Structure I
Amino acid sequence: MLWGCFSSAGTWEMVRVDGKMDGAKYRAILEENLLESAKDLRLGRRFTFQQDKDPKHKARATMEWFKTKHIHVLEWPSQSPDLNPIENLWQDLKTAVHKHCPSNLTELELFCKEEWARISVSRCAKLVETYPKRLAAVIAAK
């Protein structure tokens, strides 16, 4: 499994997750990567983090971690579609992997990290810029 994040300023390094990711492992990844990513992406200390409603993301200990780090987490209503813009980037990555057909896990990991790093700032910025329009379209469709 791989973990990645992005902002309108681009992507940050992709991180390999060994084994199954549980709440403790998720918090360790955040601890080791999120604030450094925000700094390198020039987000400053005031940014909003978006994640889905996976139980490890919403666990009490995870939410407490965000609170102690003063990180604002976007509230996500139940029974709503996953409009997280990172899903578009994951799909781009899956398409590239399918075309490349890595022959083993090491090659797959290296290819994914290289492709992730190649995602353009303009692609990332466009996903962030169009996010409000996509939210409004979902609300209007209800």
Structure II
Amino acid sequence: MNDTELASLLAGCTRFPHPGAWQEPPFAERTVDGARYALVAVDPGAGALGLRRDDGSLWSLPEGADPHLVNSGAAAFVAFNRAYEEAADEAAAYGGPGEEVDDDEAVDLAEEAADALTDALLERFEALDADAVADENSFWCVAAEELGYGMSV
């Protein structure tokens, strides 16, 4: 896949939970441990999101640290973004448990709803690209957890 095709594929990923700015083709490259990466999103001073040229996988490339797998391929990355966006819309639409419950119960119900949303999203992620969520500290696992944390009473 060339840079223009890659940029076209990634164009719909605007809500990707990464602080970096999307780059335009042709993509700058970075070599880490002998592997070449096309930098598709860059957060100056913090790191980048890079597509590994030899196998098409996407990696977080933090400054001064080892790369971390984000997705096994661009198609999986796009599918994860769609799933994340749908879950984010669901989280944003959450209106709380209602006025019929006391504050403590409301907090408990909100936490249950957040946990259910996170668990459902992680299950969906695992079905799409299990390697991307094999580690509970992976990019997408953390993003799913943070999405649940954003749900409030």
Structure III
Amino acid sequence: MNGASKKSLSERVAVKAAPISEAAAGAILTIDLGAIRENYRRLKARLGDVGCAGVVKADGYGLGGAQVAAALAAEGCATFFVAHLAEGVLLRQALGARPAIYVLNGIQPGAESEAIEAELGVVINSAGQLAAWRSAAQRAGRKLKAGIQV
């Protein structure tokens, strides 16, 4: 195990791309948050009263999870899904306390308290996860958010 893997996630830093010109880059990806917002507005208009959530796992599929989620939240999106606990914690820090955030892949055993502290819900994928989340709720002395994958 190298030294980097022993650090907590908050101690690690992302590797930044080299600052080069657009001509040298070969390809430039531009994310239009206005288009994302418009797509959400159109989808919500077609759905009416049916709920609609933003799935921003894997850093918003490489588009910038916090930025995409903030744009969706500005349009009224109140529920988000991420893949892993760390993504949920980062998204909670970016969006604040209001939106519901659920972890699609469940929570690793022993990490329940971190999910509770970040006010995250869990998508339950197995009977074992259900038992662990129920036990965590009992220890916390309150109801916890959960969804069930069918």
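Readers should treat all values here as calculations from the given coordinates under stated rules, not as data from a laboratory. Every value quoted in this text rests on a predicted model; they were computed, and no experiment measured them. Cβ atoms are built from the backbone, for glycine too; each structure is taken alone.
Work out the source of 30, 24, 12 here, i.e. which of I, II, III gives that when semi-axes √(5λ) of the Cα gyration tensor in Å is computed. Matching structure: III. For which of I, II, III does distance in nm of label points 7 Å out along Cα→Cβ at positions 60 and 132, calculated from the coordinates, equal 3.7? The structure behind it is I.
Of the structures labelled I, II, III, one was used to calculate distance in nm of label points 7 Å out along Cα→Cβ at positions 44 and 108, giving 3.6. Name it. Computed on structure III.
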